[in-house]
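No value in this document is a laboratory result; all are computed from the given coordinates. All of these numbers come straight from a predicted model, not from anything done at the bench. Cβ atoms are built from the backbone, for glycine too; each structure is taken alone.
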Structure 1
Amino acid sequence: MKIDLSGRNLRGAILEGVDLEGAYLKGVDLEGAYLKGANLKGANLKGANLKGANLKGAYLEGADLEGVKFKEANLKAANLEGAILKWANLEGAKLKEANLKLVNFEGADLKDANLEGANFECANLYLANFKGAYLKGANFKRAYLEGVNFKGAYMEGAELEKTALIGIKR
């Protein structure tokens, strides 16, 4: 039986290490929640509010995070491999050393985010906004970067091997 917490108000909840694998959390309000090390693999969080939430080291592989508000959230060392982050707001989020391999970031806003050492290998970054982002040492190998905005981004040591760079704004 899958957990259904859709539309619930869980602002500021302390859910460290909680197992919500495959849970239905569409539209849930988790603003400021503490989800360090939580298991959200395959969960549906479409349209959820995780503004300022702490998801350090969380497992979000294959999760549906379309339209999620991660503004100023802490996703340091989180595993989001294969997740859907289309049109998500990650403005000012901390994704240092996060695994973002195969993630769909179509239209996502990563303005001013800290993505130092993040792994974007084979990610879809179509129309993503990295304006002012900190991308030191980020891995973009084989990523799709059509229409990406890197204006004002810091990219020292970023790996762009075999990357499709189409219509990039610098």
Structure 2
Amino acid sequence: MSGETFLYLGRQYRLWLDLNAAPRPLRLDQGWLRLPIPRQLPEEHRPAFVRAALVDWYNAQARRRLPERVVAWANKLGVAPPSLLVAEAEKRWGSATSSGTIRLNWRIIQAPMSLIDYVVAHELTHLKHPNHTREFWAALGTAVPTYERSKARLRAVGPELDW
């Protein structure tokens, strides 16, 4: 646990558990993910506590950072910024609905910004082209000429983001 590394925006950060500290949320501080562990928390409950704190923190970061990427890419692609839901999906990084909502997996916030941008652009392109047709890939390729490389890289690093 303490000393393990976790990705955030493509960079590794070590977890520092502050034992017997006053309760506070996990925070990124001077290159460390610092998490105070309540004094009364039994040792056998620490792994679940740490995981819950990490998931809460990642969700908060995703809700803070992803909307700005969605707006930036919506402008580049000439689509109205859609409603955004940040959620946890078992097998998808994102999805788009016919009603104009996109859903992004909070786990993507662990990836480098270039891969986040690829996922955002991919889902926004679905607002114009709902299926993976030739037109879809052509439109995505215009916006993200390196999409094939990003797609392959995401497939390669994806398992690291699922813990």
Match the computed value 0 of helix-only ellipticity at 222 nm (-39500 (n - 2.57) for each DSSP H run of 4 or more, over all residues; to 500) to one of the structures 1, 2, and report its label. 1
Read-out relative contact order in percent (Cα under 8 Å, 6 or more apart), computed value 18, structure in 1, 2: 2
Which of 1, 2 yields 22.9 for mean count of other Cβ atoms within 10 Å over residues 60-67, as computed? 1
With Rg and Dmax of the Cα atoms in Å, for residues 20-91 alone computed for every candidate in 1, 2, 10.2, 26 is reproduced by structure 1
When mean count of other Cβ atoms within 10 Å over residues 76-83 is calculated for each of the structures 1, 2, which structure yields the highest value? 1
Calculated from one of 1, 2, distance in nm of label points 7 Å out along Cα→Cβ at positions 28 and 44 reads 1.3, and the structure in question is 1
To which of 1, 2 does the computed value 12.4 (mean count of other Cβ atoms within 10 Å over residues 36-43) belong? 2
For log10 I(q)/I(0) by the Debye sum over Cα atoms at q = 0.11 Å⁻¹, the calculated result is -0.50, so let me know which of 1, 2 that is. 2
